[in-house]
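Derivation of every value follows stated rules applied to the coordinates shown; laboratory data play no part. Keep in mind that what you see is a predicted model, and the values were worked out from it rather than measured. Cβ atoms are built from the backbone, for glycine too; each structure is taken alone.
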Structure P
Amino acid sequence: MKVQLLLGITGLLSTAVVDSATVEQQILKNLEETSSTNVLVTFKNSNSKAALSRFDSLVLASRDARLNTMYAILKDHADTVQADVIAMLEKSRSSKNTDIRQLWISAELIVRGADKETVEALRNHPDVESLVAETFIPLEPIEVNQLSTDEILPNAQWGVDKIRAEQVWENGNKGGGIVVANIDTGVRYTHTALRSNFRGTIQGNNNYAWYAPTGKAAVPSDSQGHGTHTMGTIAGNANGIGVAPGATWIACKGCAGSSCSTFDLTECGNWVACPTTTSGASPDCGKAPHIVSNSWGGGQGNGWYDDIIAAWRRVNIIPLFSAGNSGPNCRTANSPSDRTGAIAVGSTTNGDVVSSFSSVGPTVDGRMKPEISAPGSSVVSASSSSDTGYATMSGTSMACPHAAGLSALILNEKPNLTVDQLKDALITGAQHIISSGKTCSGVKDSDYPNHHVGAGRIDAVASTTYAIKKY
């Protein structure tokens, strides 16, 4: 994962050695201000293409077999690549109070609490390619308004109604049997709209249901409110806020507050593919979710999350990402939503026009984004303020969970769909919206697909019907 330009050290630690690893300048700045810092270690022989080719050549009938086999192959590769460095770090782990986290998907390491001596040792280790600094991606909800209980209508909220989710529910499909995850600010799991279908509530403990990379808190929490709101839209089962109120949900805290650590997001990406206990132990890949909703992003054309998205796709975990809130200008779609493997979701209003803030394609290399759009303006969902709190928020962060909820409804009907088949159902069922008279890269927003809303605004009836007939 390389989020910034890598800079070589020129005498800032000790005399450089031939073929020593590159170290991001921010790491050195951090160590000037404090005694330790967090670093990501990349390896010279970490390329996992051969291991993944071996996985791709296998015929594995069940989902669990695919999940467990991918983990076994990539974990073995990571163990081999990292063995000497981990052994070196373990020798001083207790005395230096460092925390070593293995990223089995990309064969990288996160070292939390690395001091100057540790950074120097890593830089000079022959297996290490680079040391990358932790960076933070800000969350950007456009609008947040807390609501009193008497302001909440008991019927389906406008976004749920607009995409016709209720009509799918009438056929007995509320997303039951499907597990949905979000990577966000956490979730107030005791909220009345979320408590009963949280995996932790169902099984009586939070293992394989919740993970917080920073601090490893055993109990879910959300001091910011963003994650509670997005999960409410996915699977909330009170006051009509959730698209798939019958789905089971789990969560990983990739954002400790108003911003998201790239290290936490990466750990969460690994956890989604093979969940662990709340302490990060005893992985059980069979408990991986079917869908992961990511209402975060920043920058453009940045592939630092590509390995994770590729791993999710290999085991048919649906990778949904908010397109970003950098619109309305062209070429504003954020990463990772602008990556080839991600399904990007733009935002629409109650009036069925594109939201003014919704990021727009094309990508920096000319591809069309977003793939689809969903309700994202003035969305009512659960608030972290109390167990009965609700709030209105706006942003593509609110649109993405609508698509995640619809994906759960589709998978309830056709649980064995691949990522591309599910994406096909979302796109084919999408409805055209009212044109704003805009054009990007020669494509009018009245033509479909386009760079403003992709194939259009999602529709639960059309997409589930299509999936049933086609697959």
Structure Q
Amino acid sequence: MGWIAAILSMFIVTGALAQSALPPTPAGKVLAELLEAFNSGDAAKAEAFDRAYRPSDPIAGMAVLRAQTGGFELVKVETSDATALTAILREKAGDRFARLQLSLSDGSEHKLTGFRLDPVAPPAGLGPKRLSLTEALAALVKRQDEATVADSFSGAVLVARDGKVVLEKAWGLADREAKLPVKVDTRFRIGSMNKMFTAVAILQLVEAGRLGLDDPVGKHLSDYPDKDIARKVTVRHLLTHTGGTGDIFGPEFDRNRLKLKAVADYIALYGARAPLFAPGTTQRYSNYGFILLGALIEKVSGMSYDDYVEKNVFEPSGMTSTGSLPESETVPGRAIGYLNEGGRLAPNTATLPWRGTSAGGGYSTVGDLWRFVDALQAGRLISKNMLDQATSTQVQMFGLGIAVVGEGNWKGFGHNGGAPGMSGDLHVFPKLGYVLVSLSNLDPPAATRPLEFIEARLPEMP
């Protein structure tokens, strides 16, 4: 959650800072030019840099990354010689830091041969300070007010501690044409956050003895087209994104998105594909894997996926504003999503699936997602033992269908979701009693930013 969403905020380095802090070497000169070109937002400058230094990952093609991250300021140079440099950068609009490693070819032309950017912990004394709860919430509201004025946030945020909501607030517009404001109960499309509901539904069936974590897909879907997936991919593989089942998005989806109305339609389109790798040997995020989990829920329960989660997840949680009705149906209070289209915001209607699925694309509210967490932790959905398994690290960053992050008091779980015109995030920190929810009708990482901000400032103690 965090750096998955973006390499955050803006490569903005002032001319004075760049000239005084960067060494007078070829590597220092190239980094200064790289930052200037990247941050300018000027395609001609980016293309000129590419022509001069030919990076393996041309910055002229990194417009989305620049839009998501905004920019960085230089903190310090860690290592430097004539043709290599390692530096720490800080995001301009937030709290994240990155280590940039740059290397050049020998010779007079000094072409860029290496460029790598990785998240790092804040250097000593440079990260945000923990505040009191009241101060942290006030700082968040101020930040969100400013982000709304800058048109970088539109949505709702909820913060709860020890079972009590301490902040629930909305910003921006749910419908820009009609000038309808976002409310705290506005329904937002939540992208992949639906995967949490799918995971819980699967684990309910496991606890009921109707499904096994190590059951192969073909045990229940006996007519599944690809026999390797049927025989070798297990429920556990699907939950942990280790089955090699691939994605659903791309040209085929774009051509067929309005024809894909049920889980069976997705299997008819993608089911003949072989695994991308030997199941269990690699981890690669798989939307199609969660389509298969939806198919397993339908087969084992005898209910449609939507009916099953409505009865067994939403109703016990008191989630009255969550669902996946088709986009063709009018859903009261559902926000219009807006994607960034060449620097202007446009409705995301032409990108949406027919309806949400077991892999994502449904809608919810910040309040409903908090109620989901409350029901989950209270044992109304799965047992405490099963929840412990689901939220313990099984593979990198994932438990059983649920994301796992952090360490110590800040070890937590949740899931984010994102697609053009929709962004959502949920962070739960059981040791500290915090539940943080953010939903937005703008591109990712709009919803993640406020959670990262408040998470870095909340007190660890009452």
*Suppose you compute mean count of other Cβ atoms within 10 Å over residues 40-47 for every structure in P, Q: which one lands on 14.8?*
Q
*asked:* Quick check: 37, 23, 22 is what I get for semi-axes √(5λ) of the Cα gyration tensor in Å, calculated from one of P, Q. Which structure matches?
replied: P
*If we compute FRET efficiency 1/(1 + (r/R0)^6) of positions 112 and 320 (r between Cβ atoms, R0 = 25 Å, to 0.05) for structures P, Q, which one ends up with the highest value?*
P
*With distance in nm of label points 7 Å out along Cα→Cβ at positions 368 and 440 computed per structure, which member of P, Q shows the largest figure?*
Q
*Structure from which 0.10 was derived, FRET efficiency 1/(1 + (r/R0)^6) of positions 184 and 256 (r between Cβ atoms, R0 = 25 Å, to 0.05), options P, Q*: Q
*For FRET efficiency 1/(1 + (r/R0)^6) of positions 128 and 304 (r between Cβ atoms, R0 = 25 Å, to 0.05), find whichever of P, Q sits highest and give me its label.*
P
*Where does the value 1.6 come from, among P, Q, when distance in nm of label points 7 Å out along Cα→Cβ at positions 224 and 240 is the thing being computed?*
Q
